[in-house]
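K.L.:
Each in structure tokens, the structures are laid out below.
We did not get these values from a lab; they are worked out from the coordinates using the rules stated. Owing to the predicted nature of the structure, the values given are computational and were not obtained by experimental measurement.
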Structure I
Amino acid sequence: MTGVDECAWTCEHVRNKKLCNALRKLPGVRSPRELLSAAMRISMSKAKAAKAKFEAAARASSREGNPMASILNTCVEGYDNVVHALEEAQECIDTNDSKANLVTKMSSASTFTDDCSNGFDEREMEPSFAAVQRNVKRVVSSTLAIAAKLKQ
């Protein structure tokens with residue numbers, strides 16, 4: 001893509017253009033690979049923060065004998081799976097693994113973001129930390145979209 005801003009092109013071809021363009025403006029982001037790395041850092045940070053929130057809520061609910069403890073533990077496990085899948089995706093980036101493997105790992109991370117909300121939906125309860133859940137899902141799916149647009 002000679003003469004074309006590849007980061008701009010990437011952001012033009014993903015759903016969440018606003019987030020992608022914000023990542024493009026970060027220091028050191030000059031290529032789609034650096035854009036992906038920035039998105040990975042944000043995704044990892046958001047997923048770990050969500051896991052910590054749900055761990056704290058699960059601890060508090062278990063002391064109170066709250067029946068929501070089971071759902072909260074499902075959320076902790078789900079976000080632990082998100083973090084693990086993101087770590088595997090980062091390993092793909094670090095080792096220059098194939099785009100197919102990277103996208104597979106990112107797809108797993110994206111799928112795991114639904115585990116927590118599914119736990120609430122199955123019990124027909126309002127989700128705890130709904131905004132946190134939406135935010136993690138948004139950044140992880142945006143990172144997946146960026147990964148899918150990478151050139152091999």
Structure II
Amino acid sequence: MTEKHVYHALRLTCSTCSFVFFLEPKVVTVVVVEHKSNLLLGRRNIDPGKGLWSFFSGYMERGEQVELAAIREVKEETNLDVHLENLIGVYSEHGNPHVVIAYRASVINYDVSDMVAQPDEVSELSFFAPETVPPLAFPTDADILRDWQRLQT
């Protein structure tokens with residue numbers, strides 16, 4: 001393996017056959033869960049951002065449909081079933097290998113007894129009025145909240 005300038009960037013290439021290895025970005029789904037005008041957040045139980053509040057998020061699996069990945073992440077972290085309402089936005093930063101795709105969702109047949117934090121990832125679940133959302137774990141979360149608020153007007 002060697003690094004060569006290919007297609008205007010330094011890339012890993014096979015020194016025998018010149019195959020170019022393209023490093024793929026990691027796709028992350030984020031879901032803003034709404035119920036009765038409140039937003040459901042999880043307190044992260046893992047780093048990065050351990051102890052801070054965040055929307056529900058996770059990496060897509062290879063070959064997984066984006067919308068199904070978003071629904072799966074909410075189910076894994078909260079035990080709730082959600083319906084995706086609409087796309088909030090797509091976010092990326094220069095130099096960051098993550099592409100974040102954020103959705104707005106509503107809870108299907110909400111029953112408080114169904115809501116269970118997955119302790120491997122989330123230590124606590126709580127609903128917040130939009131104006132009382134605590135500081136969020138990631139800068140992208142703040143961008144998503146801002147864009148979600150714009151969609152409400």
Structure III
Amino acid sequence: MAELLDISQPTLSRLERGLLQPTGQQIGKLEQHLLRPSQSADRILARLINSSTSRVHLIDDRTHHLLAASPARWSEWQLDPPEALGKSLLLYASPEIEAAERSLNSIGWFDDVAAEMEFATGANCDPEVPISAGMVRWERLLLADGRAVRLTTSLPA
């Protein structure tokens with residue numbers, strides 16, 4: 001904990017006993033540390049996605065690398081799961097998805113730990129990773145390692 005707060009062990013002991021008050025920066029670091037999900041939460045998220053009956057997948061929020069997908073999503077795609085995991089899905093994006101992606105900075109997407117948005121997309125006409133016209137929900141989450149991910153769900157019509 002002393003390393004996290006960039007203080008000595010004796011200073012940490014004084015903080016713990018209430019002899020010193022933490023700075024605003026130290027409080028912020030503690031909050032981030034305590035609110036970060038655990039690796040078991042990451043495993044639960046992966047299990048929920050991998051067993052979901054919804055059309056859902058999880059990507060790295062910055063690289064768009066595929067991290068997990070539901071059976072319903074895999075059944076739509078003409079991809080081999082072991083080869084597809086870790087590959088960017090951005091090249092399959094519809095024009096509407098590309099536009100939504102370009103809007104993320106302006107709406108503060110990367111400033112919010114748990115952002116979400118819904119938008120309409122058109123089809124992409126790609127036989128390998130087809131995207132049907134309809135509503136899409138993006139939800140931003142943090143993994144235990146601090147990496148931001150995006151849960152992408154195709155909403156029922």
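K.L.:
Tell me which of I, II, III gives -25500 when you compute helix-only ellipticity at 222 nm (-39500 (n - 2.57) for each DSSP H run of 4 or more, over all residues; to 500).
P.N.:
Value -25500 for helix-only ellipticity at 222 nm (-39500 (n - 2.57) for each DSSP H run of 4 or more, over all residues; to 500) corresponds to I out of I, II, III.
K.L.:
OK, next. Ranked on Kirkwood radius over Cα pairs in Å, which label among I, II, III comes first with the largest value? Present the calculation step by step, with values, prior to reporting the outcome.
P.N.:
Working: I: 16.1; II: 16.9; III: 17.8.
The structure with the largest value is III.
K.L.:
Thinking of I, II, III, which structure, once relative contact order in percent (Cα under 8 Å, 6 or more apart) is computed, gives back 26?
P.N.:
Working: I: 30; II: 26; III: 21.
For relative contact order in percent (Cα under 8 Å, 6 or more apart), the value 26 is produced by structure II.
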